[in-house]
Structure P
Amino acid sequence: MKVIPARLRSLQARFTAVAEEVLRPHAARVDQEAQWPATSFAALADAGLMGLHVPKRLGGLEEGFSALVMATETLAQACASSALCYGMHCVGSAVIAAKATRDQEERYLAPIAQGRHITTLALSEAGHGAHAYLADTELRQDGLDYRVCGTKQFVTNGSHADSYVVSTQASESNEQGEFSCVLVDKTAAGLSWLEPWNGMGLRGNSSRGLRLDDVRVPRANRLGDEGDEVWYFFQIVAPYFLTAMAGTYNGIAQAALANALAHMRERTFSRSGESLAHADMIQDKVGALWARVQQARLLAYHAAELADANDPDALPAILACKVGAGEMAVEVTTETMTLCGGAAYRDNAVQARLLRDAHAAPVMSPTSALLRLWTGRLLLGLPIL
């Protein structure tokens, strides 16, 4: 089913080539060894795909939400860990680009477009659960610069990225939703890493805790204004993040269904010689699963197109598309595991890996329950926070 906008087909071909030639052959090892996908990033850089959201005048592709859905969906069909890591790099890039100064363009965005710089988000903190917009990390002035103190958790690309978009308290009062973002370089003194998170799925994302011990950050590394509040989170951070996650989970589900279809066609009954594909029950189940996948994909691309057009109705659609993709991926990977039986229910099976990857969806912040709450508030004309 062709839901990808026609204008993105040539770009999709570039992502598909990298996914099939590089990501897929390394996916099992990335999962088994919880190995950050350095080979994937090198290939994406060689293909000129690291600057997805960087302006063309800086050497980037200057694409928006639709391209992000397409890219993460395409990569996730081969290696979900690589898709997540790349998606978080893209989200970080978009956050930097949103209000980049000329200096930030030269020091960060141009190297990103050249494939020489990886960035990512460092927002989540212990004690705030799914409310990633809340920060206890302190930002205080130190002459012409800032000092940052605090601890972040679940930082994707942790210790491998070259810079980190860190959310901090905007003021001592720290009103709900009020924060400032700064860029912290990996070489900054006082930055240290906690042990990697040993997750059930998406095991190659190098999710780690980040400790910031009185880290000096140049004032030139502040993103946007102090206390950008809800604008920065709900207009930039969350939309790009949720779009990337929706694409990733849609890709996981597509891979699971494709694997199951191949198994159904090849697995035969010894007595009749017919494949499982000839069973009415199988046909019914496959039809239902295909419809679920396409529904989630259509919502994701619809939401992305609204966002690209700056449509005022984009945010509810974006919030909902991550919920739809995540819940669908859990359902499809579970059902296809059942359809494939013992062939899938074994260690290191592709289907088992996809099931584990999909089950990150209900756990990763913002959770489905919170996203539905926000969607409902928007539709009812209520404040989102």
Structure Q
Amino acid sequence: MFKWKRILLVVIFAIILLSCGKKDNRVKIRFATWDNAETLEFQKKMVEKFNKSQDKIQVLIEAYGENYDTKITASMGSSDAPDVMYMWNFPKYSEGLLPLDEMIKKEGDSYKNNFYEALWNYNSVKGNVYGLPVGYTTHVLYYNKDLFDKAGIEYPNNNWTWEDVEKAAAKLTNKTEKIYGFAFSQKPDPYDYEMFAWSNGGSFNPDMILDDKSIEPFKFFQKMIREGNAISTEDGGEKSFLLGKIGMFINGAWSLQKLQDKKLNFGVEVLPKFGSESSQSIISSSGVSISKTTKHPEEAWEFIKYWTSEEMNKNRLNYELPVLKSVAKSENLTEDKIKGKFYKMLEQSQKNMPTSFVISNWSDIGEKIGLALEKIFNKNSLVEPKEALFEVK
């Protein structure tokens, strides 16, 4: 009996020694995300899938949540930035990011060309690419089909101008029932609202901001508010639209899930035109970037390639619009009556770059434009657009 106990102890001791001696030689990559709740749980599963797919790299996800920008800024300032991170404000953070041009080049032309061209513009600063596209949204015109049917108005189509919107808004408005044809934001984001200047041949660049082409859209919108066929709200009309009190409003894909959950009878269309000009949309995009200070650039690159692959684009279908042409085609998204409109706007919005990307003092200029737009759209002020924007100049 004693002999067997000795043998058992030797075996146990050997197992302990083996387990203690086994080292994890995988390269550790820190990956920062801004997501939470359901999306974060999905991301954790996808990270775990990557970790199990090979034995050289282990990705550790770090959820920064609502304080994402603050934490990223602090981590860069203390030389403790995560190896890989979600990114949107490339002009602000580019100095702390690794240029990806050479890595992309090694993958071949077909690799880069599979991403929608316009997205590279938003992930680049001064000719260098600092992130691989992950998701995007353009802006479209949302409309309430029931209100259009009740008013006997044909649904918007891709040839609609803003004059068509104005006429429809007048017919949709029923002040007795507190229904309005259109809604704007009381506090417009200059980044978003520059697309209206673009669509008329203008820009928020200080050299062009007082040009008639830049001013005319906002004079037109203010006229709709003055005449009572449009209102301005804090959220740009989404809540009122959900309640069936707004005929039309403009937003990105963020509204889709809420409207579908509400089972609202709605449609979307590409943005209306100003005269013969092609409508342009701002592109709200997200990317994944590599820290300039990472000690493992090759491993970080392998992970962000995985995160932006066809497989991952398909896995994220319930969360965002795919950025790869091959996936948009295979999933018939460009032909979809809803999502197809976002892709149409993406294709026709390639020629403009936000002023925030091309001027160094955007923080100051953007704040002034924001205050000017608030004066233009706030129903309690309605300052004449040229007068309001003159302060920016």
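We did not get these values from a lab; they are worked out from the coordinates using the rules stated. All values derive from a computational prediction rather than experimental measurement. Cβ atoms are built from the backbone, for glycine too; each structure is taken alone.
When FRET efficiency 1/(1 + (r/R0)^6) of positions 63 and 247 (r between Cβ atoms, R0 = 35 Å, to 0.05) is calculated for each of P, Q, the greatest value falls to P. Each of P, Q could give mean count of other Cβ atoms within 10 Å over residues 263-270, but the derived value 13.2 comes from P. Could you tell me which structure in P, Q was used to calculate relative contact order in percent (Cα under 8 Å, 6 or more apart) as 17? Of the structures listed, the value fits P. Suppose percent of Cα pairs over 41 Å apart works out to 24; of P, Q, which structure was it derived from? The read-out comes from structure Q. Source structure of the calculated read-out (mean count of other Cβ atoms within 10 Å over residues 135-142, 23.5) within P, Q: Q.
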